[in-house]
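The following blocks contain the structures, represented as structure tokens.
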Structure 1
Amino acid sequence: MTRSWTLAAALFVLLAGRVGLAAERPNILFVYADDQSYKTVGCYEGSFDWVRTPNIDALAKTGVRFTHAYVGTWCMPSRATMLTGRLQFGVESMRMDGQYPSSTYDPEKCPFWPSVFRRHGYTTAQVGKWHTGRDNGFGRDWDFQKVWNRPAFPENAGNYFHDQLIQTNGTEAVKTAGYSTDNYTDWSVEFIEGKHRDAEKPWFLWVCYDAVHGPFLPAERHQEVYPGVKVPIPKDVFAPREGKPTYAREWSEWVPRDDGVPVLKAKAQKTVTTKALHGHTIHDWNRQYHQGVIAIDEGVGRLVDALERTGQLDDTLIVYTADQGFAFGEHGFRRKLAPYDANIRSPLLVSFPGYEQGTVCRHPVNGASIAPTFFDAAGLKLPWEMHGRSLLPLLENSAAEWDDPALMVFTGQKYGSDTDVVPTDPETLYLAGVPWWASLVDGRYKYVRTMVKDEPEELYDLTDDPEELVNLARQPEHGERVLTMRKGLIAELKRRGAKLVDSLPPVAALPN
């Protein structure tokens with residue numbers, strides 16, 4: 001975080017309470033899924049033809065669907081970006097602390113913008129997963145909060161779907177029965193209907209579903225859905241993958257069965273056990289993963305219905321997205337973290353009267369633009385420098401000119417000034433096998449720079465090669481474009497104050 005941002009944030013907090021309210025401000029319903037690939041939403045190109053998400057799809061019919069949204073790289077930094085408008089390297093003082101996933105931050109060095117909305121007359125609320133420091137900000141950032149605070153209770157951090165320790169408004173956590181997706185929807189509907197808020201104030205509600213995160217456990221009522229489904233086998237599910245950096249070239253989380261069908265190797269995350277309901281083939285896991293989305297879709301339907309029943313639908317900006325995507329076999333992965341669309345690309349749908357309806361925006365955008373959009377919609381000035389820009393021009397005209405390429409940066413478990421120098425020790429440089437990287441998506445092309453010495457750069461044509469199979473950077477005829485996008489990435493990093501740009505390791509020589 002720059003000193004100028006800290007001073008600006010402090011000054012804005014002091015003055016915010018004195019600023020009058022605009023005459024009309026929308027409510028904002030921000031629905032945030034977990035580990036949900038854009039491919040799991042029926043209205044997206046790339047989804048399987050058997051996918052059914054009618055309620056999420058309905059948002060696309062009444063709003064704008066962004067085809068290439070890069071919201072985050074994994075759970076914690078993605079949420080930090082949502083709360084600050086800044087990418088991981090600009091989130092000062094955030095750090096892992098204690099038993100995983102415990103983490104902490106200094107709210108004076110790292111203010112969250114919902115506190116600004118509160119000072120401008122909004123009621124702010126958050127329901128669901130909290131994964132951004134043990135301090136969940138109740139009373140400072142939130143007027144109402146009913147959350148599963150993973151950093152505060154590491155012993156309960158694997159309970160993604162049942163028996164969660166739930167905190168209500170900062171009180172002692174209570175073990176709570178029921179399926180988490182349904183619980184979060186119930187509590188959110190109550191808020192929309194008027195509970196826990198002043199009926200005279202506009203509101204902001206952030207609904208953070210745990211689904212469809214591992215162990216990808218669907219509700220019991222959905223565990224027989226999609227019987228017998230088969231998915232196309234990703235072309236590069238097995239190693240090696242020519243032209244990619246070493247870690248990606250050799251990545252292997254799937255092995256071939258006797259008949260060649262990919263089967264998942266037996267692995268579990270630190271806090272999540274692997275629970276296969278149907279088996280371990282790529283077909284079985286895709287089925288289970290997609291089953292977990294159905295309760296989210298039902299929840300979205302209930303939330304929109306509550307808005308309509310209470311006469312608030314026309315006054316509410318609805319944004320649906322996820323912290324990042326999740327690969328199932330593509331490039332050999334079964335995880336997020338890596339820079340490929342299969343791993344991190346999210347759905348993003350925005351619906352509000354007055355915006356375009358049923359349109360598709362193909363400009364690439366990143367998660368740092370979501371907070372500025374909320375401020376713009378509410379008629380508020382940004383309280384500090386953010387790393388994105390308001391999407392309102394694209395919501396009003398999805399074909400408008402857009403000169404803001406989507407920058408993404410992955411710095412493992414490090415944030416803020418802890419990212420100023422690119423590390424060389426593997427323990428810091430890699431997270432779950434994936435090294436630090438930065439990417440830039442500009443129009444149809446994606447450029448990736450792995451922050452490991454002498455690794456090849458990557459360039460993909462997302463129009464002709466949406467699966468990112470062919471690294472054009474290893475083809476001499478694309479050398480000029482590689483150099484142009486390399487300069488573009490460095491320029492975007494510098495523009496946002498990323499000091500790591502001064503210690504980027506050298507890349508492999510481009511082919512002649």
Structure 2
Amino acid sequence: MASLRKVLVANRGEIALRVIRTCRERGIPTVALYSEADRNALHVRFADEAVWIGPAPPRESYLRIDRILEAARRTGADSVHPGYGFLAQNAEFAESCEKAGLVFIGPPPPAMRAMGDKVSSRRTMVAAKVPVVPGTVDPVATPEEAARVAQGIGYPVALKAVGGGGGKGIRRVAKPADMASAFRTASGEAAAAFGDGRLYLERYLDRPRHIEVQVLADAHGNCVSLGERECTIQRRHQKLIEETPSPGIDERARAAIEEAGVRAARAVGYRNAGTVEFLWQDGSFYFLEMNTRLQVEHPVTEAVSGLDLVAEQLRIAAGEPLGYGSVPRRGHSIEVRVNAEDPEAGFAPSTGVVRNLRLPAGPFVRSDSALYRGLEVTLHYDPILAKVIVWAPTRGEAIARMERALEELHVGGVRTGAPLALRVLRDPAYRRGEFDTHFLDRFAPAADPAREEIVALLAAAYARGERERAALAEGREGEAISPWVLLGREERRRGRPR
């Protein structure tokens with residue numbers, strides 16, 4: 001590991017802290033980045049050095065490639081770990097790091113591009129004989145074209161963003177009359193989230209399970225699977241509870257889906273840690289996408305394999321071979337994401353100041369978080385506040401342990417989804433392993449589309465207001481604008497009447 005002298009962590013929150021801790025154990029100095037909102041954050045305090053990179057809005061700080069590279073130059077960092085989110089799957093960022101002489105602790109840019117574009121990745125998987133959901137291998141340009149294709153596939157269908165992720169830019173279309181409005185909404189959301197409004201279309205699976213395969217690949221031609229994860233308990237395509245092994249597939253299916261995951265990674269010349277995601281229904285699995293980074297739910301794989309995946313990332317980036325062809329797995333692990341949101345209000349974001357805090361502990365209980373008393377939770381960043389991970393010899397024991405851990409958890413001042421997770425864990429169908437991706441619909445009230453739109457518009461207006469204030473503070477042109485004026489601007493920008 002001597003070839004990595006100093007790692008700059010191009011992220012924030014619990015994942016930045018996670019990477020910093022592994023580097024500390026291995027004697028590698030670290031550099032943290034922080035925005036104005038994160039001056040007192042734990043990842044800033046725990047790193048060996050820290051560099052301020054701008055105001056709170058991500059576009060003015062954590063998404064500024066130029067400022068990140070300058071921070072690396074100033075501190076003498078020779079490598080960059082992107083964490084997850086922000087620029088973690090940005091091929092331009094990876095290329096910029098390499099051009100600056102920095103080791104990017106992630107996959108090669110061509111692999112990121114091949115898998116980052118959903119249409120390109122579907123073509124690649126078809127060529128590699130990895131099963132894909134029936135649909136298009138090219139973007140659909142208009143609602144009319146999408147409707148013609150859908151007639152051939154059969155309704156319902158799903159419109160999906162070409163460059164998407166995190167559940168953004170996805171709409172289910174049940175009948176031809178719904179296509180035009182769904183197309184406009186999905187395309188607009190995709191353009192706002194990813195700067196790319198292109199969509200493709202595929203058959204909508206009505207009751208799938210979401211199963212993913214963790215792979216590691218080195219620069220010496222070795223690629224291994226570390227097993228599958230069950231990520232089916234989710235809302236609006238965003239995961240809430242993850243576990244391994246999956247209670248929904250047998251050993252024969254497990255071997256097949258792991259082999260397909262390795263084949264997918266090899267098809268794009270993958271290197272480092274990555275996750276190949278599949279949908280499973282009626283005894284068949286279909287390629288969904290590949291996340292070319294470390295996943296939020298990686299701790300459950302660590303728990304059953306005994307590996308530190310960040311340490312493996314560092315070894316691979318340093319040019320070391322994996323040194324193993326397979327990894328034994330033992331027991332059962334579950335992770336619950338603790339998000340700042342209110343499930344009783346359609347998962348509306350929850351903001352505020354953390355006034356009191358109690359994280360769970362005890363045998364085989366792990367809490368990954370960057371929480372502290374006094375932390376201000378805003379709309380600027382991802383809602384994940386913490387992850388609670390447990391391990392036990394059996395699934396039943398793991399569920400009981402997670403129940404106990406969540407009962408201990410307390411985050412005062414901000415609403416979280418932990419009470420909902422407890423209800424799920426206690427549900428008989430969940431305990432039997434009988435669920436699909438619509439499982440949460442019975443627990444939480446359906447989101448009000450009008451409320452969702454208002455929340456999205458207010459969040460966008462708030463972010464734009466912060467940019468206006470930053471411009472004023474820096475002496476650039478701008479004006480003080482009321483949030484309601486900004487809200488009206490956002491509506492007009494999205495093509496909505498006032």
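Values in this text are rule-based calculations from the coordinates and carry no lab data. Source: prediction; values computed, not measured. Cβ atoms are built from the backbone, for glycine too; each structure is taken alone.
Where does the value -11000 come from, among 1, 2, when helix-only ellipticity at 222 nm (-39500 (n - 2.57) for each DSSP H run of 4 or more, over all residues; to 500) is the thing being computed? Intermediate results must be reported in sequence, preceding the final value.
Working: 1: -7000; 2: -11000.
Only one of 1, 2 returns -11000 for helix-only ellipticity at 222 nm (-39500 (n - 2.57) for each DSSP H run of 4 or more, over all residues; to 500), namely 2.
Out of 1, 2, which structure matches 20.0, 60 when Rg and Dmax of the Cα atoms in Å, for residues 240-415 alone is calculated? Write down the numbers at each step before the final one.
Values: 1: 20.0, 60; 2: 18.1, 50.
Derived from 1, not from the others.
Comparing distance in nm of label points 7 Å out along Cα→Cβ at positions 248 and 400 across structures 1, 2, which is largest?
Values: 1: 3.2; 2: 2.6.
Biggest value here belongs to 1.
Between structures 1, 2, where is distance in nm of label points 7 Å out along Cα→Cβ at positions 24 and 392 highest?
Details: 1: 1.3; 2: 3.0.
Largest calculated value belongs to 2.
From which structure (1, 2) was relative contact order in percent (Cα under 8 Å, 6 or more apart) calculated, if the value obtained is 13? If you can, show how the numbers build up before the last one.
Details: 1: 22; 2: 13.
The read-out was computed on structure 2.
For FRET efficiency 1/(1 + (r/R0)^6) of positions 72 and 152 (r between Cβ atoms, R0 = 30 Å, to 0.05), which of the structures 1, 2 scores highest? Kindly include the intermediate steps, with their values, before the conclusion.
Numbers: 1: 0.90; 2: 0.05.
Result for FRET efficiency 1/(1 + (r/R0)^6) of positions 72 and 152 (r between Cβ atoms, R0 = 30 Å, to 0.05) over 1, 2: largest is 1.
For structures 1, 2, calculate FRET efficiency 1/(1 + (r/R0)^6) of positions 360 and 432 (r between Cβ atoms, R0 = 41 Å, to 0.05) and state which one comes out highest. Walk me through the numbers on the way to the answer.
Values: 1: 0.75; 2: 0.95.
By FRET efficiency 1/(1 + (r/R0)^6) of positions 360 and 432 (r between Cβ atoms, R0 = 41 Å, to 0.05), the leading structure of 1, 2 is 2.
On Kirkwood radius over Cα pairs in Å, for residues 232-303 alone, which of the structures labelled 1, 2 is highest? Display every interim value, and only then the final one.
Working: 1: 14.4; 2: 13.4.
Top value of Kirkwood radius over Cα pairs in Å, for residues 232-303 alone, among 1, 2, belongs to structure 1.
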